[in-house]
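Below are structures written as structure tokens.
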Structure P
Amino acid sequence: MTRTLLVVDCLNDFLDLGGSLNCGTAGRTVLPAIAGEIEAARRQGMDVLYACDAHRPDDAEFELYPPHCVEGTWGAEIVPELAPQPGDRIVRKRRFSAFFGTDLDLVLRETGSQELRIVGVCTNICVLYTTADARMRGYGVTVPARAVTSFDPEAHRFALGQLRDVLKATLEGIGE
């Protein structure tokens, strides 16, 4: 079974303390775990795929959240600590789910991937909705709890429960 590591929204605007919608110290704290997941995936020969917010300056999402990750800006760049390497793929997205309006499903099917390991931010938004869409498309999903976070600790905890109890994703690091 082919597996893919999906790195969700590890961008300056979310993970750098100077970012416009940053996750605060929780974002900085989770970086080593995400880096470890990327390193392990590469060692195991897994595909590494980055799903990255890339909004237009007038994006409708800015009615819900402050402007962030505007395409072509520093805020929309992957944080240097997690930089892609040759062979990694990047899927640009404009909505919460990395599947909505992107070619992510096509890319995964072309590579034969049936199992996703999802890391990144924000647990209660893009990680949760990407996992929901992955499960609806028949993908198996594992989420290492130490490699996801959010700007809202309570919403993060709620999302972990939804990932495990509703979406039936394998949640590592919770109750083990």
Structure Q
Amino acid sequence: MKSAYHPAGPVMDIGIADQDRADIAAGLSRLLADSFTLYMMTHNFHWNVKGPMFNSLHQMFMVQYTEQWNALDVIAERIRALGLPAPGTFAELARLTSIEAPEGVPAAKDMIRLLVAAQEATARTARGLYPLVDEAKDQPSADLLTQRLEVHEKTAWMLRSLLEE
């Protein structure tokens, strides 16, 4: 079957309605913004952590920001596969995120608390997209969301466990 062509380029027909693709991409853009903010926070804390937990937190944060960095590309590429542009500027990402990044350098335990909250916020953003991707029968986006939720929930649990006495 020959694909349709429009003067602006080929018409996209992957079995998901145009409006659904736009709505899913908008939701994934919010997930990308939360993920980027979380990445920046974690990397910042990796650079600036100090105190008795320095070594373990420095290493843990490196593992976490590396995983988060790799996830950014996966999320952005899914947005592109849906036929829409991925947000790529600080201004766009700052406008879309649900996470308020802290000013200055918090104490180590505060870094952990902030990262727990940011991991949980990112999980909520991902979970909030499920009804839309389910309704649109967008299995690749649902799979991406499941993978991200697993990481964010597990990471939040591990960080939270550091705060227990």
Structure R
Amino acid sequence: MSDKPQSPFEQLLFTMFCTGACILALITLFILYDVIARNAGIPTFTHTLTLTEYGLYYTTMLGAPWLVRKKHHIYMQLITAMVPLKVRPFVSKLSYLLCTLTCALICYYSGVVTLETFLRGDHEVRSFDMPRWLVFAVMPVSFFLLTVEFGRFLVGIDDMYDGEIGIHE
């Protein structure tokens, strides 16, 4: 499977992944500047900690759907490797179902929280003020896309465990 996006949907996932990677690069530069500035005795950037915390969260949310699509995420290979070949398809489908349902629930509830914070006009008050809905907004989008990705495995469009060798083989 090529790592190049093949469809507009894959292009969206890849763009989100690349955006997350850019955010991670910016975090690295902010931290590097802070270390150099402290050692040089010049003023540091006061928002580094806040931007790093938001950035790590956004990087995770933006990158997760692409990682699932490309099967570069962490999953429980041990369980399917230990079960007999005859049971493996059932265990795999159960895993896909649990992942799909979990992501759908998180998508729904994070969407509710995002909407509520938007309607209330809540703000996150840290080193700078930020609308709280903006903090949460990436979560329902990401978990919706994760639901789609795990749903692809569930309905048989793809298989998370391609070529996996178990101990019973």
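Read the figures in this text as sums done on the coordinates, not as results from a lab. Keep in mind that this is a model prediction, so the values were computed, not measured.
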Source structure (of P, Q, R) for P(r) over Cα pairs in 10 Å bins from 0, in percent, for residues 35-90 alone, computed value 24, 41, 22, 11, 2: Q
Test item: mean projected area of the Cα convex hull in nm² calculated as 12.8, pick one of P, Q, R: R
